[in-house]
Structure I
Amino acid sequence: MSRPDDRAVQEPRSAPTGREDALRAVRDERGDSPRVLVLGATGYIGGRLVPRLVAAGYRVRVLSRSRERVAALPWADEVEIVTGDAADPTAVGRAMHEVDVVCYLLHSMASGADFERLDREIARTVAGEAERAGVSRIVYLGGLHPEGVSLSPHLRSRKEVGDLLLASEVPAVVLQAGVVIGSGSASFEMVRHLTDVLPYMPAPKWVRNFIQPIAVRDVLYYLLAAVRLAPEVNRALDIGGPDVLRYGQMMNGYALEAGLGQRRIASLPVLTPRLASHWVGLVTPVPRRIARPLVESLQHPCVMRDHAIDAFIPPPPGGLTPYRAAVRLALGRIEIDAVETSWVDARLDGAPSDPLPSDPDWAGRTVFTDVRRRRTSADPAAVWSVVSRIGGANGWYSASVLWAARGWLDRLAGGVGLQRGRRNRTRIAEGDAIDVWRVERVEPGRLLRLRAEMWTPGSAWLELGIDDTAGGVEYWQRAVFFPRGLLGRLYWLAMLPFHGLIFSGMVSRIVALAEAADRGGGTGSADRARHRSE
């Protein structure tokens, strides 16, 4: 497969290209560029918009519940970070100080049953604090939706948020987009995996509905342009790509770009959104709680009602990106392991959030541990190379059948399972998702701490570390589990026989791969050794 050059959009630290040149910040009479507050900066769109705002000359501030998560991102040093929750008026008010434009990119697609109330509360908080702070504009990314039909709860909520912002005292632009196609987007991953896995697909009747997908690069173009709109513009504007397709046509368009044969698709009237989301959750890496709102948004034809956007924001230089070109670009980024942001890094409602307590804090608490150590002749850098590439396509270095079974159990319980994978195959940062784990702490060359996001009757962590002392190099590994009630204790006891196979195998394999890399002169040798041993 060819590797398309998408650097103009995907590498924000380079000089702006044609489409960004027209979107640069306009300085005021004092020579200051506008300050933009981004809400949702660690999300799929927000994580791409922030560096482009910086490259366009804006002063950027982000509001996040986790300073550490933002600090791990490549653009963290170029923005101002305010720690707080968007539902907290005090934190939002603090973040709004001397802000010119707010980019509102918050959605609660993976939140719990009370998400509509939470969305409404956040929208009112943001609108009220923006008015008090004298903000000149709010830019909101909402959802493309038909009129005159009963909308799904998530689309209904996104429409309500847009309406609340438009009714506020601060001028707002609500950009309404449908299916977003880009490397790492949940919508693209759904199309990709359904098409890859199923040469023949019995599908819900919505595969015949018309949809107007849009490339992520074009969404970013419109967001950047909306930041510059005149203050008097206060309205919703539909955005979409140049192609109107049935969902089945989108799948076959992907198949052509991926070098696969045409897929036969049979429309079935019996698959409800709930059943379809279960089916999508089993076939694709997208978990049910994310798949369901995506499936629900496809229940009706969803295309632009008009092209009023063109009167306010002209199409990007070179035109909007056709669907198959967007697929081609996404596949290229995946192939070269350069996915900038991904749905896999989204926080999941109900997942553990407390950090691992320090050892002294364990006093008086029930805690189970599994600790293993192994001396190695390998260089610490070789050991770290193996550790930092764990999970995803590389697997967990031992007992792959047991890991797969645990992943499927988690999927059946509504979790993410092993299919979630990881955004990058070789790079790792705090806040990243790795299969059923979340990276809680990284000390390059020394420590990787993972917090479990799979279902367990308690809280679990896995630490992988390297000690480089005068006596040589030692790889160590520690599993930590704080049980919840009797069920938690029984769970740990039931897992003990499997831990013996999994964790001892991991230690042996990681050390063996590191030593093979040392002897062979690089991580490529470790990869070959891993494949020979599996």
Structure II
Amino acid sequence: MSSVDLIPPLLIVVPLLAATLPVALGLRFDRTGWPIAAVTTIGLFGAAITLASVVFADGQVTHTLGGYPRTYGIELVADRFSTLIALLVAAVAVGVLAYTRRGGPRGNTFYTAYLLLVGGLFGITMTGDVFNLFVFLEITSIATYALVASGDGPESAVAALKYLILGTVAASMYLIGVAFLLMATGTLNMIELATAIPAAERPVLIRTAFGFVVVGFAVKVAQWPLHTWQPSAYQQAPDGVTPLIAALVSTASAYAFGRLIVTVFGVDYLTAMSNAASIVVVVGSVSVLAGTALAVIQTEVKRMLAYSSVSQFGLVIAAYGVVIAGNSEAAETALIGATVHLVGHSLLKAGLFLAAALVATSYGARTVDEYAGLAKHRPVVAGAMAVLLLSLVGVPPGVGFVGKWYIALGAVESQLWPVAAVIFLSTMLTLAYAARLLEKMYFTPSRTVSSPAGGPVATDGGSDGDGRVENTSDGPGSDGTVPATASSGDDPAAVSIGMVAVVVVAALCAVALGFAGGTFADLLGPFLTEVIS
């Protein structure tokens, strides 16, 4: 066994064990959580990069726990698909952690839940066992419930309870599906299942299992009309929490659903299954349209972005339907599109929710109308948000365009013209709500009031020499005014250069990845050849 073979289990075990340290050390020391989480997460990021370099150069890395046969044992697998998502988890976790150092939450219990969440996400990514996928889904969910409930006020507790109830139902549906698979095949290992399912003597059990799995993941990925937990959870979670769960939790679930389709059930088997492709396509397409329509009518920015996620994940699910329905060439194109869109959407939503958190921290602006004149007072943040929003719409060269292009191309190659039409219509609706925000930021003047001190408000702690604070960073206008919507409790000085830098980096990465469509196809090529015949 090489040292690289140990990286998959370490990616899971290290954050789960480290999660105990903030609470344990917190009994004696205050605010130990961030340093522990920072050291752990940076180490995980380095390990993920090392693993990726080996996987993309030499092929799949497998670790069998305990040396048991994989028919009965537990296996962790790092291939080109899972490693790409592992890199995404590590990168977003580091970015969000850089924000929370100043932006909060800062409590030790937050970082315990944060590390549990990261460990669960790596488990979802690396597991090669359908039952252990359930275990890691639950670890992730429990940590997310706690993070959502940590917000101020009873609304956060209600949102977490709603998420808990629906999440438990979803997990139960998936677990029932796993039970049917075990009854039909006698194994839980993904590779063994891929061999056993086509030869199963009781195909009714397989079809029933797939039905339960679809329903379970429709809730986990927030597909309409089973999406109701997501807008409340995103809106009521603390501002430093929403970017993490919005970027990664449903993304990991969408990845897991795709993994089951291409690795466990198999594209050929599902293509031959009556109505399987139609069900998945319809679920995704309806969610795309419903999510964008609901996003258009929202007035609260975080809620608008939450409904946007319903739509964007619907696009990924619709792409999975194209994978099932299409020929091998179309299936490969659609799966590349789904993967690019998963990665791109995660990055875009992390950046957008971080930007929304930054604006709320500075000025208390949470509604679309309260963003009026933001480009004047926060030009850097407004510019980064504009880039991220345009990429979300699908304007080249943003990464949002690349994912949509591949999915639409796969749909056209499969003669699934309604899917291509849904993508076009959803793009127009996405433009509608993105344009509302852009118009407020750049073309609507803000009403201003004088700052309490009668002078500029500090954003960097500097002084102008006569005792007044000098505004030298991306903060309120030089005329000493702030938006009228700002509440007296908001503190522009709470926004650090590092917090702004995280949002800017997200916007730059969104553009850079827009040029990487061919790279994604090259990286996934061997995996696609293996799973799609």
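Here, each number is a calculation from the coordinates, and none is a lab measurement. Treat the numbers as computed from the prediction; the structure is a model and nothing was measured. Cβ atoms are built from the backbone, for glycine too; each structure is taken alone.
Which of I, II yields -23500 for helix-only ellipticity at 222 nm (-39500 (n - 2.57) for each DSSP H run of 4 or more, over all residues; to 500), as computed?
Going label by label, the one that fits is II.
Distance in nm of label points 7 Å out along Cα→Cβ at positions 96 and 200 was computed and gave 5.8; which structure, I, II, did it come from?
It must be structure I, since only it matches.
For Cα Rg over 2.2 N^0.38 Å, for residues 224-367 alone, the calculated result is 1.48, so let me know which of I, II that is.
I
If mean projected area of the Cα convex hull in nm² is calculated from each of I, II, which structure is the one that comes out at 24.1?
Attributed to the structure labelled II.
As an exercise: FRET efficiency 1/(1 + (r/R0)^6) of positions 40 and 520 (r between Cβ atoms, R0 = 25 Å, to 0.05), calculated from one structure in I, II, equals 0.30. Which structure is it?
II
Out of I, II, choose the structure whose coordinates give semi-axes √(5λ) of the Cα gyration tensor in Å, for residues 72-295 alone equal to 35, 18, 17 when calculated.
Label of the source structure: I.
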